[in-house]
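Listed below are the structures to be examined.
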Structure P
Amino acid sequence: MAATKKVIITCAVTGAIHTPSMSPYLPVTPQEIVDGALGAAEAGASIIHLHARKPDTGEPDQSPEAFGRFLPQIKQATSAVINLTTGGGPGMTKEERVRPAAVFKPEVASLNMGSINFALHRMLERYTDFKHAWEKPALERSKDAVFRNSFADIEFVLETCAGNDTRFEFECYDIGHLYNLKYFLDQGLVKPPLFIQSCFGILGGIGTHFEDVTMMKRTADRLFGDQYVWSVLGAGAAQMRVATASISMGGNVRVGLEDSLWSGAGRLARSNAEQVRAARTIIEAMGYDVATPDEARAMLHLKGANRTSI
């Protein structure tokens, strides 16, 4: 859509990529996820993107029961938009992945727009000591794993949530994913404004060079015109560099410990809020304002928190 003076900050609080041994600040328990979400919202995030974990080991947990341990507290304490993953974690079936969105009927759910070699094994070059038995094998397996998001899988998620008025954060890890989204738009299975999250820096997807960012934007402009709202996430050290590129082009940003554990060269971020504040500083220094939750709802045509089952 046209450049706006309001910039949406999404914060992805914990995710399923990083493991507890990589940072003592990664939220794992329900209370840590609540604290991370509320801190991010207070710092300026208008959308909170959520995964769940097993509190004893930090392993990804896509059961509605796991989400139910923190969603009510977050909803009661903030007006921020709640966004639930349908990506889940490695090895989960599409039925497992969609269950939280089907049960809680959030305003927004993420939806990956194509299969990808979602490779995390290079993290083993940095991390060698692990607290939990599942961590190292999970990273090793990613070298020979495909994060499956077939056309049938995507259609299954859309159909499962069709009656809920849940809108989607369409996660696009490469140019082809934009064309996949165009197919679903042409088929009438999704409707504008499309909330497109361009994801940069995952091994197996598009890189983080400025030309990669601009190419994604140019392609989205050509395919969708004024029918979409654009946001980006940069993985790892590229987080703020990619965010800055998006802001300069009138786009929005996603930060959070799901996407990057860092707050500068060799310096771990101590909270999600720290990354949100850094993004806010960039936005305001460039002459833009941070969107409030209600402004984000208006930009994305969301149904409102009162129409969810959280």
Structure Q
Amino acid sequence: MLLCAGLGTRLGALSDERPKPMLPVCDVPILRYGIALLVGHGITDIVINLHHRGEVIRDELGDGAALGARLRYSVEDELLGTGGGLKRALPLLDPDGRDEPFVSMNGKLIFDLDVAALLAAHARDPGVLGTMVVRPVPDARAWGAVMVRPDAAGRLRVRDVLGDGEHMFCGVHVTRPSVVARLPDGDACMIRQGYLPWMRAGAGEVAAYVHERGYFAEHSTPERYLESNLTLLRGEPLRHPPAALTGVDPAARVDPTATVVGPVRIGPGAAVGAGAVVGPDTVIGAGATVAPGARVTRTVVWAGARAEGTLDRSIVARTGTIAAT
């Protein structure tokens, strides 16, 4: 399941136009990176929960056939949280009542996670409530610190969350429908109303899977969103990219007097006017326009938007421009 029902309030006007999982990174919606990752690991049956601007997700992705997946949607009229959303979707996640493990992933992530290794680790530890993907970070408290310690058998266990610890939770975990069913009805957090109180009450253990290598980005602020675009433009490898992330699309129109300085991504149908300078570190989305004489560097121009004047470290949407300093 890909969790996509959040509001994206820290993104300001950007999330008014598109829900956070559909913000384009290198002209590809964030959500498609998650789908490509799962499909690349053989997981093609995917549930997506919807709330804020959910119609954008449904309209653009449809049934998922074009992406090699079968997508189904769980609509939340009211936000239900990371646990409540899973519980609401249980009829889709476990229609046959077989209680098989499933992956839950935050839809705002671009994450080069070895999903096969994660599932294998969980399978070796079948008695746990779930397996949380964590990564060591120097500012763990800012991310809701996760304490990870080995048990007597050397198996890594989550001992605390939102207190002391050296790791952050990466927004991905493996659990079973029967575990999710224990959550209270309505709005519920999988950590605060699930794993954490259950661990403290001795009602089960949560395993930790440590992710130390490979790309990880979440996109909750304009600065993080812009930086993710720039990092992938500069060649950060992904094992399962959803599409071409760099280069000039053959269907783009670049005036002969314009200058393009890589790395860039210029999407299909985009138009770069006379004398304009695009790049380095710039994304011009499909059907977007760079006005004649404009200078656009370290900037993301969304599909169908228009860039004018001198822009640096900016995000240009159809509804306006945001500086990401």
Structure R
Amino acid sequence: MTDHVTTHQAEEDRRNENILIYVDGQIVPKAKATVSVYDSGFMLGDGVWEGIRLYNGTWAFLDEHIERLFEAAKAIDLDITLTPEEVKKALLGTQKANRMTTDAHARLMVTRGVKVRPFQHPSLSRSGPTTVIIMEHSKPKIPRPIRLATVPHMRGLPMTQDPKLNSHSKLNCILACIAAEKAGADEALMLDVHGFVNTTNACNFFIVKKGQVWTSTGDYCMNGITRQKVIDLCRANDIPVFERNFSLVDTYSADEAFLTGTFGAQTPVGSIDGRQIGTGQMGPMTERLRGLYKDLIARENA
């Protein structure tokens, strides 16, 4: 497909060729930012991460992102070894080294570290965690509403791999994305274990019906920070919002659909499974929520 779009599509920025990257306490040029082939993240996807956005000198909702990182690390019994304040200091130091002021995206990653032998058991990671911060100049450039396709891949039960966990192990979502691309779409719409509409492979999913905003229960998806901000904004502005079970039948007849995520904030959806959603363009509720979110970011910066 020649006009393929992704929810993380950004303007080309040549400054990213010369970015500096944080690797275990050192800030080094991109070409020298490497980790061992024995690293548990590379070998097994054993690690957790956060994506954070810089708006006008301020990292949006930074405390909430750092808190979620530490909660995820505790869930997988990974000792980050740094305090939350030290992680923030590393992020701000990397920002300063790159002279970034706005329209930047950071991916903060912590793995269980380098293994002594190439096998699964976590006790083989004995050198302490590997911490990396990749920071890029990044301005979203999504030229049209996203096309989604429903795929057979689900976000699973908490006792398999809890979908609330922001882990390095993303293969399930990657396979879902591949299936959607094979179907001629941009990204995948994933159902939950009961067949209700859940999330996409990369973002949280919302629909708008008769002035109401619906999203999934949150039981089987990443509980995104941007997702929660949209729910909070709806409640604060008398927009009816529901976290509920709903099906593809409800979805196809929606007036609007949009995605939420740290990178793109609110991204309109034009079609699902070949069915046009609303006008196929950004709807008035999505536009309103975008404005409310932009105002929220401005207040955060103030």
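Observations, loosely collected:
- Label whose coordinates, when distance in nm of label points 7 Å out along Cα→Cβ at positions 215 and 263 is calculated, return 0.7 (choices P, Q, R): Q
- Source structure (of P, Q, R) for helix-only ellipticity at 222 nm (-39500 (n - 2.57) for each DSSP H run of 4 or more, over all residues; to 500), computed value -11000: P
- Taking distance in nm of label points 7 Å out along Cα→Cβ at positions 23 and 71 as the criterion, the highest value among P, Q, R goes to R.
- Looking across P, Q, R, the calculation of relative contact order in percent (Cα under 8 Å, 6 or more apart) that yields 16 traces back to Q.
- Structure from which 19.5, 58 was derived, Rg and Dmax of the Cα atoms in Å, options P, Q, R: R
Every number here is computed from the coordinates shown, using simple stated rules; none is lab data. Quick caveat: nothing in here was measured; it's all calculated off a predicted structure. Cβ atoms are built from the backbone, for glycine too; each structure is taken alone.
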